[in-house]
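Student: There are structures below to look over.
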Structure P
Amino acid sequence: MRYPFPVGKSDFIQGDEAIARAAILAGCRFYAGYPITPASEIFEAMALYMPLVDGVSIQMEDEIASIAAIIGASWAGAKAMTATSGPGFSLMQENLGYAVMTETPIVVVNMMRGGPSTGQPTFPAQGDIMQAIWGTHGDHMLIVLSPSTVQEAFDFTIRAFNLAEKYRTPVVILGDAELAHMRERVYIPEPEEIEVVERKLPASEEEAKLPFGDPHGDGVPPMPIFGKGYRTYVTGLTHDEYGHPRTVEPEVHERLIRRIYRKILDHKDEIISREEFMLEDAEVAIVTTGIVSRSAIRAVKILREKGVEAGLLKLNTVWPFDFDYIEELAERVDKIYVPEMNLGQLYHLVREGANGKAEVELIAKIGGEVHTPMEIAERVVG
C-alpha cells in the first residue's frame, strides 16, 4: 500500500500530525470527531489521509456522537479513533463507560488544555488525569497512556491500538496543547517494521455465541464482527456471557465486572511502561508524566550539578498505575516530588503508592505554562 506521507524516514512534524500518521499505520480506518483546540489538527490530518487509504473520516455533530460512531465502527470490524480536548472528553464519558461495558476496542485522544469549562483553549495543562481514569460512572477499567515527545506521540498511538485490540478495551492517550503543536523530528518506520496487533476473532461457532465469555482463560473474549454472519446482542446493561441482559442477579454483575478488571490488572506488567533516569543512587526522586517530564529531566541534571542525588521516574502508563514500583521506590529514597500541571492529581496516586515509606510533595503549576527546570530544582533544594 502507498501511504500519503513518508515512511522509512524521519520527518519534522507536529504532535497531532504524528498521532494521525501513527493511527493510519496501526490500521485505523475510521475516524469520527468534532473540531476542538488543540486536537483539531488530528481531525484535519485524518480527513486528508483517510480517503487515500480507503478509510472513513467524518465530522459528527458533537463529541457524544463522535465516540458513539467509533464504537459502532469498531463492532463493524474497523479500528477506530476519535480525538478531543477536555470539554469534549467530558461529553464522551458516558459512552466511554459503554465501550468499557461492551468491551469495545477504541482509541480516544485527549490533548489537554486548561480548564474547567472552556478554560484556556490554546494553553497546555494536565488537569484531566483523574477524568481519564475515573471519569465515567461505575466500577470500570481501561488503559491510559501519556506521551512527552512527538516521537512518543507516534509510538504510543500505535501501542494504544495494539493494547485496545489485545485486551478488547478503550485506550486513552493523554497529551496536551504543548505536545499537540510542537514540532520535532520523528522517525516513521516502514509498515513492516511496525508490530500491529489484529483483533482476536472467534475461532468457532461456539466461541461466537459467547461474545462476553472467557474461552481462553485470559479474561479477553474473542470479538465477533457485525455483518460477518454473527448474531450478537450488545448492550450496556449488565449481561451474561451470551450478551443477554441480566440486571437483577448480583453474581452476574460481579462476574462480568471482575473479569473486566482482571483482563487489565492480570496483565499490568505487560501494559505498564516507565522510564528511569539516574535513579540508581538517587536520594530524591521526581515522579512525573507527559510534558512536564521534559523539564524534569533537565531539573535532575541541575540538581546533580548542585550535589543533590536526584533521579527521575517517568510514567508512560498512567493507568493501570504502577503502585508496586512506587512503593519500592519510596523504600529507596528520602523524598518524592511530583511536578504536574494541575493542583494535584498524579500526586494522589504517587502518595498512595508510596504507602508512607517516603514523604511525597506536590509541585503544582497551572495557568498554561509548563514548569521550567529551575522551578522544579529550586523546590527540591528548598
Structure Q
Amino acid sequence: MATACQPAAAEVVDVWFGTSTPRGGLSKGIYHGAFDTDAGKLRNVELAAEISGPGFLAKHPNGKMLYAVATKDGTPSVVAYRIDGEQGKQTLAEDSAVAIGDGGAAHVSVSRDGKVVLTAQYGGGSTACFRLDESGSLIERSDLQEHPTGSGVVPGRQETAHAHWTGTSPDDRFVFVPDLGMDKVVIYQLNSSAGTLKPHGYGVCPPGGGPRHMKFSPDGKRAYVLNELALSVTVFDYDAEAGKMTPVQTIETLPESVKANEVFNSASEIRVHPSGRFVYSANRGNDSITAYSVDEATGRLSLIEVEPIHGAWPRNFNIDPSGRYLLAAGKNTNSVSVFTIDQNTGSLQFTRDAVFVPQSICVMF
C-alpha cells in the first residue's frame, strides 16, 4: 500500500513492434518493449520472435494471442503466437500458422468476438478470413474474397485492386477493407462463426485518393479513412443498422505547396484519440504527424498542427492506452520517437526521447 511519501508504482504496458526484415537489414522479426505510461519512457526493446517480414500485428481480445502476417518457411502466412509472462515483461511462443494462399498480406486484424482473423492482400487485391478455436489458435483459411478492378485514376498505382487494411464495425456485423486501387472501402457482412464474408457495399473515396487505413470514432458513429495517394482524410457518417458509409468531408494532411515539392510524400496511418476529440495521421517523406480536432456535433476535422516525428519514413504510429503519449516509428532511422499529447488541445510535444527499434513499421499496444 502506497503512503504519502511513497508514490504508487507507475503502470508499465507491453508494446510490440512489427518490422521489415530485408536481407542485410538490422531487424530479425517481432520486437517487444515496456512503456511506462507515467514517465512516458520506452524501455527494454528486445527481439521477441525471429521471423521474416512480420509487417503488421494484431492481438486477440483475450490478450493471450498475437498474430503477425509474415513469411514462414518461404510462404506468406498468418502466424499466431501465445503471449506469456507478466505485464511489461511478456514473451512470445509460436502457436500455429496458416498459409494465406493469395500472396503476402499488408494488414491483419481480429474480430471483436475473437472468432476470426482477417487479412488484406495488397498484391492479390483480396480479403481473407481465418477461423480460430476458443483459445485463439488458427484453424484454417475459411474464406477469400477477390476485389474488383482498380479505378485507374493514378497510373501505376490503381490499375488493379490493392486491399490495404481490415477491421470490423463496433458491433462486429461488418468488415471494412480500404482498397487503394479501387478508391473505395469494400464492405462485407461477417459471419464470424462460419468464418465467411458476404459482399455488402462500398464507402466511396475521392477519385485518385488511394484509401489505405481507417478507424472508427469511439461512439461508432463516424469513420475516418486515410487516403495514401492524395494525402487526405475522408470523414464518413456511419449508419450501423444498414452498414452504410456516407462521406461528409475530405481534408488534406499537408498543404498543396508541401505535397508539390520534390520530396515524395504519401500518407500511411491514422489513429483516433481514446477521447474521440482528436485524430492523427502520418506523412512519409514530410516525416510528420498531422493532428486534427474533431467537431463533436458533426465529426468534421479541423487542422491543429503538423509535427515532425524527429525520424524518417513513419509507416506507423500509435497512442498508448492512457491517451497521454504518441509513439511514432521512423522505419528508415530505426527509431521510435515519444510525444506527449495535450489533453485539452490535442497538440504534440516531442519528449526528446527516441529509442532504437530496427525498421519498425507497426506499433501495437
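Student: Can you rank P, Q by relative contact order in percent (Cα under 8 Å, 6 or more apart) and just name the one with the largest value? Intermediate results must be reported in sequence, preceding the final value.
Tutor: Details: P: 16; Q: 11.
With respect to relative contact order in percent (Cα under 8 Å, 6 or more apart), the highest-scoring structure among P, Q is P.
Student: If you don't mind, there's one more thing I want to ask. Quick one: Rg and Dmax of the Cα atoms in Å, for residues 105-152 alone came out at 12.3, 35 when computed from one of P, Q, so which one is it?
Tutor: Values: P: 12.3, 35; Q: 12.1, 43.
Source structure: P.
Student: With Cα extents along the principal axes in Å coming out at 62, 48, 45, pick the structure among P, Q it was computed from. Could you put the intermediate results ahead of the total?
Tutor: Details: P: 67, 48, 40; Q: 62, 48, 45.
Label of the originating structure: Q.
Student: Output the label of whichever structure in P, Q has the greatest value of distance in nm of label points 7 Å out along Cα→Cβ at positions 161 and 233. Before the final figure, lay out the partial values.
Tutor: Values: P: 3.4; Q: 2.8.
Largest value of distance in nm of label points 7 Å out along Cα→Cβ at positions 161 and 233: P.
Student: On to the next question. Given 0 as the derived value for helix-only ellipticity at 222 nm (-39500 (n - 2.57) for each DSSP H run of 4 or more, over all residues; to 500), which of the supplied structures P, Q does it correspond to? Intermediate values should be presented prior to the final figure.
Tutor: Details: P: -11500; Q: 0.
Computing helix-only ellipticity at 222 nm (-39500 (n - 2.57) for each DSSP H run of 4 or more, over all residues; to 500) on every structure in P, Q gives 0 only for Q.
Student: Matching task: -0.45, -0.62, -1.28 is the computed value of log10 I(q)/I(0) by the Debye sum over Cα atoms at q = 0.11, 0.13, 0.20 Å⁻¹, for residues 185-344 alone. Pick the structure from P, Q. Can you show the working numbers first?
Tutor: Working: P: -0.70, -0.83, -1.19; Q: -0.45, -0.62, -1.28.
Derived from the structure labelled Q.
Student: Something else about it: To test your reading of the models, identify which of P, Q gives 1.00 for Rg/Rh (Cα atoms, Kirkwood Rh), for residues 49-176 alone when calculated. Before the final figure, lay out the partial values.
Tutor: Values: P: 0.94; Q: 1.00.
Computed on structure Q.
Student: Out of P, Q, which structure matches 0.9 when distance in nm of label points 7 Å out along Cα→Cβ at positions 129 and 353 is calculated? Present the calculation step by step, with values, prior to reporting the outcome.
Tutor: Numbers: P: 0.9; Q: 4.2.
Among P, Q, the structure yielding 0.9 for distance in nm of label points 7 Å out along Cα→Cβ at positions 129 and 353 is P.
Since every read-out is calculated from the coordinates, none of them should be taken as a lab result. From a predicted model like this one, the values you see are computed outputs, not experimental measurements. Cβ atoms are built from the backbone, for glycine too; each structure is taken alone.
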